[in-house]
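Take a look at these structures.
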Structure I
Amino acid sequence: MKNRNTLKILMPILSFGRAGGMRVLSQLANHWNIKGCDVTFVAFHESEDPYYPVNVKVIWIDNSGKEMNNNTSTYNAQNSGFKRMYALYMFLKKYSIEYDIVLANSNNSTWPVWLGSKSTNYYYIQAYEVEFSDGKNIKALLKRFTAWLTYFLPLHKVVNAEVYKNYKNIKCKLVIPPGLDLNIYYPKKILENYNNEFIVGCIGRKAEWKGSNDVGEAVKILRSKGYKVKLKVAFESIKYTEHELVKPDGDENLADYYRSLDVLIAPGHIQLGAVHYPVIEAMACKVPVITTGYYPATIENSFLVPIKRPDVIADTLVDIIGNYVSAIIKAEIAYTMISQFDWKVVSAKFLDIFNDELRRRK
């Protein structure tokens with residue numbers, strides 16, 4: 001460890017974006033900063049500006065890894081992944097020694113960290129990214145193969161759910177879940193019944209494995225049986241049935257969206273047992289959840305359904321509509337499990353891991 005008290009953490013990213021993984025990194029950085037750490041993001045200058053607010057330093061670098069004089073984004077949606085990785089490698093090769101911790105945070109960021117960083121290097125695994133590309137062309141196959149290889153790299157690994165500790169070729173002992181701002185994701189007013197129109201919600205995503213279209217098909221089945229159901233889909237439209245599309249901008253609006261629902265459906269097809277943001281966000285808002293099995297869902301606190309079974313989702317909705325009090329009871333139980341995701345708790349546990357390793361190396 002360097003001869004000072006402040007822990008210096010560097011987070012090299014290929015691009016700022018709106019995905020849940022970037023929200024996690026932004027919140028970790030902000031909370032580490034509050035706890036007195038010196039936290040820095042380094043990003044290629046053609047990345048977009050941060051979507052999630054970050055209250056830490058951002059270094060924008062050019063093609064050769066040098067800090068830009070004006071130190072601002074010059075966003076270009078067409079920039080190549082290899083160009084960004086090379087720039088990060090060049091920066092890390094020269095400056096990583098100034099930091100105590102370098103945190104790789106996606107499969108693409110591991111390569112410049114492994115090849116260029118001279119610091120203590122960590123890899124925060126937020127999903128098994130091999131399964132996120134299902135194409136059969138050479139580019140998709142190469143993308144899956146390179147992601148698969150990263151789980152063998154000699155970096156200190158931390159996964160975000162128990163399921164990943166021994167998942168395929170991931171072998172890891174350390175688990176830190178993603179977090180929530182519980183001042184924003186707070187409980188809705190619990191009613192013993194729903195209003196005249198039952199409101200179903202889901203996060204709309206185009207990827208088939210997300211299961212969003214299963215929700216549309218399930219609601220279509222209910223409507224064909226005469227049930228009055230309103231479907232509110234967040235972010236991206238889905239197939240099969242009429243629905244209201246909403247696009248919540250920021251966590252406050254997203255939390256309001258959850259609180260407007262009578263039930264939230266999270267029907268993904270893969271990596272069951274992982275932490276899934278819609279599940280924990282809805283639970284924090286005391287909204288009943290139907291899911292295919294994302295943590296911390298159990299039969300006690302949620303309604304579990306098989307993957308790719310909109311008919312079972314429809315049957316479950318019928319049961320909930322017929323006995324909404326049972327859904328409220330499950331939502332109350334789910335809420336008791338949410339405190340583990342408080343950002344203050346999550347960020348402190350991560351720092352304990354960093355500090356334990358640094359003390360071991362002294």
Structure II
Amino acid sequence: MAEKREPDPRGWDAISAALRAVHGPGEPLHWAAPIPYILGGRDPLQGIDVYRVDDPAHWHYVTYGMSELWEKETDDPEVSGWGLEYTIRVARAPDDTSAPGWPVGFLNNLARYVIESGNEVVAGHHFDLNGPIALGVDTAIRAGAFTVDAALGSIETPNGGVTFVQAVGLTLDELAAARAWDTAKVLALLQARDPLLITDLARRSYLEVPEVARSVAEGTRRDGSSQGICYVGLVEWSVGPGAAVTIGGTAAQELAIGLPSRLPFGRALTLAGKQALRFEPASRWSWRAEQHALVVSLPADACAELLAGIAARRGSYSWEKLPGLVVTVIPSEIKDRDGQVVQVVG
């Protein structure tokens with residue numbers, strides 16, 4: 001009879017060692033999944049360490065479960081699992097000894113989205129939560145972005161590399177700035193005032209600081225947007241005698257925001273859903289179907305003219321300069337993390 005072998009926690013131990021190097025040898029608070037995900041549990045993370053940090057006062061949450069915690073299972077020796085673990089830093093009162101529970105739910109929801117959708121969420125990405133980051137709390141922090149955790153960075157483990165990716169809570173106008181300009185550059189402005197990018201549910205928007213708002217406006221005018229792909233849910237098209245495209249109201253909104261920050265700077269913009277609709281700069285108006293996208297070509301100065309012919313509300317839209325192309329906009333439902341519809345666009 002084969003001898004039963006204990007699992008080797010080589011990946012877990014490497015993460016714990018990295019955390020001790022930053023926070024010291026003290027034991028953190030620890031959350032563990034009540035039922036493992038592979039056995040039907042709801043929470044995909046196997047654990048979360050929570051450290052009480054005094055200078056400045058905050059809680060530091062770090063996940064276990066996006067990388068390979070035990071023996072190596074994936075084929076790429078250079079990368080452990082998804083190649084990352086998530087972190088978030090949450091403000092606390094100096095005398096507070098009870099870590100809030102909402103970051104545990106937030107990090108598990110994030111991990112569940114990545115695992116079930118297959119869409120990586122890494123440094124430079126941003127997100128709209130369609131509600132407060134802490135459910136049921138009256139806070140202006142309703143969005144966020146991702147960066148490499150400044151203290152933890154990246155490590156090598158026996159199972160491959162792991163980068164610690166920090167979620168940073170943002171206000172909606174800060175999110176709009178990241179979308180219209182550049183996530184890393186917006187976070188750099190915030191980091192000049194908050195070096196550890198602590199998520200503080202009580203704070204107001206940094207764009208209320210005139211110097212920050214001026215820097216964002218100048219950067220957006222100078223650089224345009226770095227966001228080339230918008231994941232919008234509904235994008236479908238078919239080609240017959242012409243091209244019939246269907247998008248949701250949120251996709252039409254993203255087009256109005258993104259196109260003026262991309263096309264005049266010589267950059268394409270893609271609306272991605274079930275299929276893809278790409279807008280690219282060219283010398284003349286045209287459209288064509290490719291294997292993976294319907295491509296609309298436009299002169300760089302044509303953004304206003306195209307956007308004048310479409311709205312984020314139900315209807316069918318066409319342009320004389322794009323004969324045969326019809327775009328139909330239908331309402332989009334925006335849901336919160338509990339699956340409840342919180343807004344209908346269109």
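Here, each number is a calculation from the coordinates, and none is a lab measurement. Since this is a predicted model, take the numbers as computed values, not measurements. Cβ atoms are built from the backbone, for glycine too; each structure is taken alone.
To test your reading of the models, identify which of I, II gives 1.01 for Rg/Rh (Cα atoms, Kirkwood Rh), for residues 32-71 alone when calculated. Could you put the intermediate results ahead of the total?
Numbers: I: 1.01; II: 1.12.
Considering all the candidates, the number was obtained from I.
Can you spot which of I, II the value 22.2 was calculated from, given it is Kirkwood radius over Cα pairs in Å? Show your work: numbers first, answer last.
Details: I: 21.7; II: 22.2.
Traced to structure II.
As an exercise: helix-only ellipticity at 222 nm (-39500 (n - 2.57) for each DSSP H run of 4 or more, over all residues; to 500), calculated from one structure in I, II, equals -7000. Which structure is it?
Working: I: -11000; II: -7000.
Label of the source structure: II.
Which structure, out of I, II, was FRET efficiency 1/(1 + (r/R0)^6) of positions 168 and 216 (r between Cβ atoms, R0 = 25 Å, to 0.05) derived from, given a value of 0.95?
Working: I: 0.25; II: 0.95.
Attributed to the structure labelled II.
In terms of distance in nm of label points 7 Å out along Cα→Cβ at positions 56 and 280, which of structures I, II is highest? It would help to have the intermediate numbers written out before the result.
Details: I: 1.7; II: 4.5.
Max of distance in nm of label points 7 Å out along Cα→Cβ at positions 56 and 280: II.
If we compute distance in nm of label points 7 Å out along Cα→Cβ at positions 64 and 128 for structures I, II, which one ends up with the highest value? Write down the numbers at each step before the final one.
Working: I: 4.3; II: 3.7.
Checked I, II; max of distance in nm of label points 7 Å out along Cα→Cβ at positions 64 and 128 sits with I.
To test your reading of the models, identify which of I, II gives 3.5 for distance in nm of label points 7 Å out along Cα→Cβ at positions 176 and 312 when calculated. Before the final figure, lay out the partial values.
On the way: I: 3.5; II: 1.0.
Corresponding structure: I.
The value 17.4 for Kirkwood radius over Cα pairs in Å, for residues 144-263 alone was derived from one model only; which of I, II is it? The partial results should precede the final answer.
Details: I: 17.4; II: 16.7.
Answer by label: I.
For mean count of other Cβ atoms within 10 Å over residues 24-31, find whichever of I, II sits highest and give me its label. Could the numbers behind the result be given before it?
Working: I: 22.4; II: 11.8.
Top value of mean count of other Cβ atoms within 10 Å over residues 24-31, among I, II, belongs to structure I.
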